[in-house]
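Nothing in this text is a laboratory measurement; each read-out follows from the coordinates by a stated rule. Quantities reported herein were computed from a predicted structural model and do not represent experimental measurements. Cβ atoms are built from the backbone, for glycine too; each structure is taken alone.
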Structure P
Amino acid sequence: MSRREWIVLGVALLGMAFGAFYLSTARTALPMRSFRQQMCSLPSAWLEVTRRSYFPGRVGEIALLPRTPAYFASAAGGWTHSGPWPYLQDVPLVFYGPDLIRRAGEIERRVTVADVAPTVAALIGGDFNAADGSRLVEVRGRKPALVVTIVWDGGGWNVLNRWPDSWPNLSAMAGSGVSFTNATVGSSPSVTPPVHTTLGTGAFPWSHGIPDILLRDDSGEVVDSFLRGRSARFIEMETLAETWDEQTDNRAKVGMVGYEPWHLGMIGRGAGKPGGDRDDAAWLDVRTNEWITNPDHYSLPPALNATEGLERDIEELDAADGRIDGSWRDKPILDDPSRMEETPAFVAYHMRAAMRMISEEGYGGDDTTDLLFMNFKQPDRAGHYFNMDSLEVRESVAAVDEQLQFLREFLDDEVGRGRWLLVVTADHGQQPDASDIDAYAIDPIELKQDIEAEFGRVVRAVWPTQVFLVESAMGERGISVADVARFIADYRLADNTHRPDYAIRGTGRFGAHDRLFDMAVPSEMLQTVRC
């Protein structure tokens, strides 16, 4: 090592030593707020959407809300998007059916995605009582033969406004149909499983029972909310698709073409529901890029895996920069089958597969309204890996928008103009990079380690809006949920980093000794405390 390198190393070590000394002696005592004070000091809208995801027995023992603009980084690296803040909550909501519904243009009143199911029910003549949503009276028209609901995953308004020239087809549809410009998700966490289930049921998680990606089952174990495709049994109420199926004696065709079992909340339990049938449902096996299903509960239309052209789509994307090198925007992922579905190339393949399924399965072919639900995951995938400011997100948004034009032309030819309705929305916005908004990305692994350094191994999982605890281990140590919640409520930036020199500087609007959470309370208080 050269003399200069030794000097640099020495200065760095000296700085870190001084930082450690500073942090050990300069921690300021801040007044501790009661749990009620934490909750009631939040904007009422933030608290309300957080309450809407409280489902007793299924959520973590502690409800969290980082101090804005802090947010949780992904434990695997990247950006999360879970919270009550408007930039994550605000989403597009467009109803478009030329010669079917009356043009109303932009509607500015506040609505939520829970209003979609009762609105569609009113158009198709379904007898459906939504627990939380209401019919959007501005959407008026004739009964459609086919309703296609499309979710732009991660396509909230903050993403669309970041790339305003990338969605001309959605913009044109909004102007020619009915566009609710102040639509929100309506519940937090703003993540895929609960929001898609809200779309399907017209209810928020406090009613439909899917509060997050993870939940506690009846045995107390923390599991995937859709058991990785094995079942949608945690949905506690009927979806519109299930109700309509029964009302039409299963004559109506119901389908879902998505990327994950988490999208099943749009259609429901299939044959897993007593009296239900095996509705069409498909999601991806990312190892092979084949469409798969749970055959005990759903049917897999042959048309999906019979669709060709994915290799050609990948080759065209690869060649777009003038080089055939297995890369998309210099990311060497096109030769990896498990990552092809992340790219814009897969969007075109997905839409072709869905259109082939509509043709071969006869969706929209008679006077009984059929319901088809789709999720396009690419904007969300790109946002997790590259951030919403990346050109990868821009290209993903543009690719999904381009397919809207192809779908409109196809539906006119296949189903008939004036016989179909498109509903387009999103399940959440995306998180800007911390450095762009003077924020701090909280390290969940460090938080878990710090809780366990204080209390022992009492944490099952730290999630962006909640903490799951091991209550048996807490009982053995005489630790209460309130004890852990108070520890988190007083948690500082300096506690969340191994870099004391970094913590001394602080980051953006946070100093070393600033608390990182606006709220850390026993989650059961969400049900009982009123402000």
Structure Q
Amino acid sequence: MQQILRGARVVDGTGDRARVADVGIEDGRLVAVGALNAAVAEVIDLDGLILAPGFIDIHTHYDAQVLWDPDLTPSSWHGVTTVVMGNCGFGIAPTRPEHRDTIARTLENVEGMSVDALIAGIPWSFETFPEYLDTLARLPKRLNVGAFIGHTPLRLYVLGEEAVERAATDEEIHQMRSLVAGGLAAGAAGFATSQSPTHSGAGGRPVPSRLATKEEVFELAGALAEARRGVIQVTPGPNFYINELAELATATGRPVSWTALLTSSRRSAVDVLEQQAALPGEVWPQIACRPLVMQVTLADPFPFGTAPAFSEILALAHDQRASRYADPDWRDRARPQVANRHWDKTTVQETDRYPELRNGPSLAELAAMRGVDPFDLMVDLALGEDLRTRFLVVLANDDEAELGRLLLDHRAVLGLSDAGAHASQLCDACFSTYLLQHWVRDTGVLTLEQAVHRLTGHVARVFRLEGRGRIAPGLAADLVAFDADLVGVDGIERVWDFPAGADRLVAHSRGVQATWVNGVATRLDGKDLDGARPGRLLGSRP
């Protein structure tokens, strides 16, 4: 036995009650749990701490960032030991050389990534998806990673630029299915796609997956049925929702997870969950434990992407967007399209020119005071400082009572950190420590054991992450030790540490004392260990 972790209260990821126990690690795996003889092992004292399985984040967009930030920050600061990326059908492979710019600009518009950082940071040592997985497997990385093969790059790879214009032919669908099958054989976590009307890519056009018919989606997902492995992840649209998701799960026999079930004023999320649960097939709505809040500039107006007038904006180069915002005819077209866009939950967050408005009244309140439309107020404020004004917009998931009910319902799976995406607009990579701080310690809605189960064993079972998510002999030694009285989010700040000097928001943690990935310590005494990168590529399982 190489190490014994001594004296912690062990919360094993099953939902069972915590108990004081020693945990033994050898050759990257857990070998014993109980009272252990320390005569032939290094002993690490964890008295007063909670020891849990490493947290799992199933909804990230680290596909590009992992190549320049193999520590996968800030997720690794928050007790996360495994991430799944390639969600919503987006990714950077397969990609032909002539489509690299299109992929970068798609990720810029739909996932809020800096195109300059993508261009400077992706080494493009791969073209096919198996080659990309080989790159990930060879890359020294702090965390375990799994990757979906994404419908958008797949469609662009086979159909070329026509991927955003038309349905695929039978032969093209056959080619794509073969590539999905090859991706699964190489170790893909599954297949991901999007039908969401909010997803507008390069040039403001729909992302390629939105041009796919239902039959195409079912045929590509059929590769998972044939292989009897992998998870299907879907971002739904108006014509591909709970009935179609249930049909897809039934037809393939594979778990389907969709993004995302959020509380809002327009519908009851609990009612949607009830409707989904009444249908056949293994379908798992993904939920978030934090309000969906974004810091938005009109230079990158992602939340407005469904408004046709904003498709015009997204089609323009950044240096051309201000002139379109100033165009009275464009404003007249746009105004009715955004008339009900959360103006009462939108405030000025970051500004040099209007410090008196920072964190002040909502745009709805300010507009009423000034006798103007809140949309015009937003545009005029932004134009006043070259579109640099950042507005804080609460988009959804701010109904605490309903969100608490969702978190207690195991028919939904916890996800949607979106880590790696919208990096300058939000940072929900801290969802794990927020869950423990807010929903356990502050509100008491979840017990500690329930919260850990949500972050570990439950999600590992849903996503077929074999050998992860629990503390038991024979399983992988992915672990986190934290102080239950302190654990939480210790502030969010803007930093400029991405390639090409691009900025992002990062959230710091507190109370996370130690982590182990595959039995190797990556954090001790509350500090990350430099160069500790024992993460592995995790493939799909039956």
Structure R
Amino acid sequence: MIMIAPRKQPPLLSLVDELLAEQGRLQTPVVLASRAFDQSRIENPKPRILPQLIPLSAPAPGEQYAFEVDLDSCSGCKACVVACHSLNGLDDTEAWRDVGCITGGSPAAPYQQTITTACHHCADPGCLNGCPVLAYEKDPLTGIVRHLDDQCIGCQYCILKCPYDVPKYNERLGIVRKCDMCHQRLGAGEAPACVQACPTHAISIVKVTIHGGGVPSPRNDSPRADTSSFLPTAPDPAYTQPTTRYVSRQPLPANAQAADASALRPQHPHWPLVIMLTLLPVSVGCYTAAALATFNPIPFVTHYVTNIGWATGALGLAASVFHLGQPLRAWRIFLGWRTSWLSREAMVFGAWFGLATTAAVAASDLSPIALPLQPLLAATATTGLAGLFCSVMIYADTHRTFWRFSQTAPRFLGTALVGGLAFVAPAPAALALVAKLSFEALALHGPAVSARLLRGPLRRAVLVRCGLGCLGLLALLTFPAPGSVTYYVTLAVVLAGEMAERYLFFRAVDAPKMPGVPRA
């Protein structure tokens, strides 16, 4: 029997080999970085450090550290996100560095670029300026904006103040945390985790010049950075002066935009704040109505209205405590009064509640000594209006379009007007409610993000607000007898309508952020 040896077949390329060869032909950022690294090993077989990743000297006066991102080298691999998460021991749902995307161009020449972002360590940081307990500091030597975890009360105002969605609230700890550029590693001559982990060296630390000084102070409260290299599709850098530099050898298309620019994201409702910012304006309106009624004394107004005003005010202040992640630290809230409207609001309403309590006691004739009711009510009303102004400025100071002063002031003061008049003059209260509902209807029109949110994901809440507003209007027009069951039902319906409006105030705000990933 003759055995015929099988003919040897030429080796076939495996699927993995084909994919690797294809990646080599694509000239991706990873391939280019690998070739650059191989070349550096040929020139210096035992490199000790990659000097391009971090500066070799500390910042000079008028300088600070900053991130520099080479867009041409970023592949969107998220190695920086993983390294940051691992080194800082973040929770599963917590991330201090994100990777997004911008798109543009034309069908013939489409454009897509991944973007890695973290804290921009701004020259004039909004988080630092808005914090009521001084839980942020800007290092005078490095310019790094650090968050002091042991001082944070979890009020989350810094999240509203930052236009780049940098601070993140940790529900487990009840505090806010953020990127600190791995300042311990920098101090030891090591690159931050994200910089060291990037396989293409797309992220590095550089020194940038800060005009007017690097740290805000009473004599220098407006430091400025060169924002010409900031990402064009990001929020306006004029507000906080971010220092991160985004560089590219390819110009961005004129129509470039964030991949998630059209995504509609209803924001957190902040229920404790919804309750507080409904009840406090109503309480201020009650005391204002009582103060005006002293010129033509009406026993019912001075007694019942002050009692109801005190009760709603007390409930509103109590509700605000539940918004804090660390309420036992709230006694320090006055520390940021120089720059934070939240500190000013807390101080003014603290003084107001003391006056309101004294006025309520005086109006009920329970005081052991005779107290001048009219001056007390006038002082309480004036202080309460000052507190409402601070409340308006808290949100206007975030530079968000839906919360600008011309939108927020009519809403808060309108609630005070409707709530105060509803107790003493139902007909004028009905007119005020019609004016307020008409004003709110204006926000439904136009291409703004908030208008699209109100017409889209939040339309059911809008219908509830309109229904409660109409019911409250009809109830006010029936002129319920003071002290009757109908009277209190009317007030409850009006109050529920105002609370629905305040819910929409928080959920429909346009929240600026860095570019994200496409969303349906």
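Each of P, Q, R could give Rg and Dmax of the Cα atoms in Å, for residues 344-431 alone, but the derived value 15.6, 51 comes from R.
When helix-only ellipticity at 222 nm (-39500 (n - 2.57) for each DSSP H run of 4 or more, over all residues; to 500) is computed for each of P, Q, R, which one produces -14500?
On the way: P: -10000; Q: -8000; R: -14500.
Derived from R, not from the others.
The greatest value of distance in nm of label points 7 Å out along Cα→Cβ at positions 104 and 152 among structures P, Q, R is that of R. A value of 25 was computed for relative contact order in percent (Cα under 8 Å, 6 or more apart); which of P, Q, R is the source structure? So the calculation was done on P. Among candidates P, Q, R, the computation of FRET efficiency 1/(1 + (r/R0)^6) of positions 64 and 168 (r between Cβ atoms, R0 = 25 Å, to 0.05) that gave 0.65 used structure R. Match the computed value 4.5 of distance in nm of label points 7 Å out along Cα→Cβ at positions 184 and 400 to one of the structures P, Q, R, and report its label. Structure Q accounts for this read-out. Each of P, Q, R could give semi-axes √(5λ) of the Cα gyration tensor in Å, but the derived value 37, 28, 22 comes from Q.
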